[in-house]
Structure P
Amino acid sequence: MIYRIITVIIIILLLELYFYNSVTTLLKNSTEGKKKKVKWIYLSFTILLFAYIIFAIIIPFKDWPKVIRIYLSSFIFIVTISKLIGCIFLLFDDLFRLFKLVKSSLKGILKLQVKSGDDQYEKISRQKFFSIAGLIVSSFTFAPLLYGMIKGAFNYRVKTEKIYFPNLPKSFKGLKILQISDIHTGSFVSDTPLKNAVEIIAAQKADIIFFTGDLVNDKTEEAYPFMEVLSQIKAPMGVYSILGNHDYGDYPRWDSKEEKIENFNQMLQTHKKLGWKLLRNEHVVLERGNEKIALIGVENWGGKLGFPKYGNIDKAIAGTEDYIFKILMSHDPTHWDMKIKEYYPDIDITFSGHTHGMQFGVEIPGFRWSPSQYIFKQWAGLYKHNSQYLYVNRGLGFLGYAGRVGISPEITLIELT
């Protein structure tokens, strides 16, 4: 463990020194006062970074004040990742220089002195060019990520879809389903954003509401400060929920097996206190007029990255054979991709979450991109396979990085027709 920590510290230190080289390059012709000021600003952040690492080693991260845990960590992350991306340009310049040096050496024409002032001028200009490019790219990385923390994390958007099903019972025509997912209450330091989200949810006047998992980050107690707000989420036909991979308490360390079991029991009670009907590998019958459809809910079933497989679709779907229309709630979209669409063609539409759209990407008319697409085949929005549909909600909250860039927190409204 200690060797791993030392390795990380050395890598970060090298990154800091390497990036600082580009800063000093641009300050060569500046006044001593300006150089000193920039130096201390840069050094202050480096000290903050290493103080953060040292405190994380000494004091368990879970014992830190929540606001520092979430926002200081995110700020340090975006500065570090911005520098890392900027260093790519500096590395390119250094590799170019190394290539020229090796090439010259092999030809036997390497000379120690510079031939003319013009050559020296060209050398400095090239170095400055890559230094400027590195700093610009770092700035263009840092600015959106910082904006994503300040504004993007709570920029709730309503996504609407109208989907046609030939086998939908007539009584359910026009049924409005509202979906929310991945609230991650452990990432909120105030209930104000969630109050705004609940107001938007209420304004949609949905017939029924689905919550597709990840109420917390690690422990059930994270949801307690937000119970009053979340309990206001209501719909005429009820609120139905399932569990996500973060809801089982699999990620934190527990003092005993019994403590983890108690945490999970508290999670089950929390859904009940919120007035949400939690579906655990089971189904319920939804009735409208004189017609009925089946709503199926499974526990988490992850097909990638070692996510847990608690879901049992066979158990959940048993007894639904006579219903001509079936809706499934399954947290992880890989479940639909790897199991549902191939082996359960009678499930008409599946609602999932989990991916968050990686909280970073670009979504404009005619073009979508996110790092999430390199992990999940279905990562955000509506998908179709033959006559089956999948909707992947982008999530209401956030995890890790306390922000969103290009992938807004989502409230989904789907109308069946």
Structure Q
Amino acid sequence: MKPLEKAYIPYGVYWSTPFCRWQGSFAHLHSLKFAARVAADTLTARDIPIETLDGLFLGMTVPQQSSFYGAPWAAALIGNPCITGPVFSQACATSGKVIASAAMEVEMGANTAILALLCDRTSNSPHLYYPNPLAPGGIGKHEDWVWDNFGHDPFARISMLQTADNVAKRCGIDRQAQDDTALMRYEQYQDALKDNAAFLRRFMIMPLEAKDTPRAKVVTTVEGDEGVFPTTREGLAKLKPVQEGGSVTFGTQTYPADGNAGMIVTSKEKAIELSRDKNVVIRVVAYGQGRADKGMMAMANVPATKQALKRAGIRMEDIGAIKTHNPFAVNDVYFAQEMGVNISEMNRYGSSLVWGHPQAPTGARLVIELIEELVLAGGGYGLFTGCAAGDTALALVIRVN
């Protein structure tokens, strides 16, 4: 597979809400309607005609009422009922798959400007009931969509947390390395908060009214990420492993959250036309997917990255900035060791380990942060990679000129 040549992202025509902790300020909002409201407001504020879009790719992993209608409904809510598109759900890799798929559509000429819209609400997730009339008494089975799936992989038959402990044991990643990484990511996030959160304000919608429709009552206004926990070396050292015999603590893993994000994937000409700075050109170069051994999810970023780099025709040494979705500190320790990179050079402004994980939009926010890091550095290649349920991962390579 050759590098992509025709798929671009307009600079500054992307956004993310703050991410709010589980059962926090966004817990009462319908995630699809909320994402559509934010998208419509942001596109209007940035003078992007809704009619510019000829497709909408929706990424969401937690069902909401009426989300069966997915992308067509979202398109109508943002003000363009003439377009449509698919709904993607690939666990934590959803953002990467949406952006990569939109880029492929543009590359093939099937669409010229696709809105990649990502949203999820892990709070108050649905409780599902699966009827089984052949069971004794006709009793069916039930599932809590978020918690049951966090806690049990039907193939590996273990929790996601157990996969991190498995990798730590196999690879000799001790408690100290995990604590050091968690503290580093927290300190890097403090850089994003400097100068009145100047880095975050490059892309984040804040303050943001917590309402999912234009006429809804405003319950609260969110000023920034909600759920970031003050982290110190002493505090991390006091925590006990979550699982007996393990090494992962509540301080070295992320937490479920709510939020949304969006961006446009389009042609080079249209990207320059829509860009807020026509001197910045952002190309989607390649993507890759990978799968680790059974029950070893934190390892999957490595094969995904290797595939993406091979398709891009570049080496790890060519990468100027790295962003990872790291639900566990173990992920970054393993990745840095295997790929030969300095762990302190990854996630320069923090990561999902610090500001939480609403699943579908997590990767999109990281890609947006990656773009902004590269712009501040004067351009170059950037890598995003993130693991996902089922011991899988996805990676994206972008280029900023």
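Quick note: the coordinates plus some simple rules give every number you see, no bench work behind them. These figures come from a predicted structure and were not determined experimentally. Cβ atoms are built from the backbone, for glycine too; each structure is taken alone.
A few points about this structure:
- Mean projected area of the Cα convex hull in nm² from the coordinates reads 20.3; which among P, Q: Q
- Of structures P, Q, the largest value of distance in nm of label points 7 Å out along Cα→Cβ at positions 81 and 377 belongs to Q.
- Largest in relative contact order in percent (Cα under 8 Å, 6 or more apart) among the labelled structures P, Q is structure Q.
- Value 157, calculated as volume of the Cα convex hull per residue in Å³, for residues 257-320 alone, assigned to which of P, Q: Q
- Entry that produces -10500 once helix-only ellipticity at 222 nm (-39500 (n - 2.57) for each DSSP H run of 4 or more, over all residues; to 500) is calculated, selected from P, Q: Q
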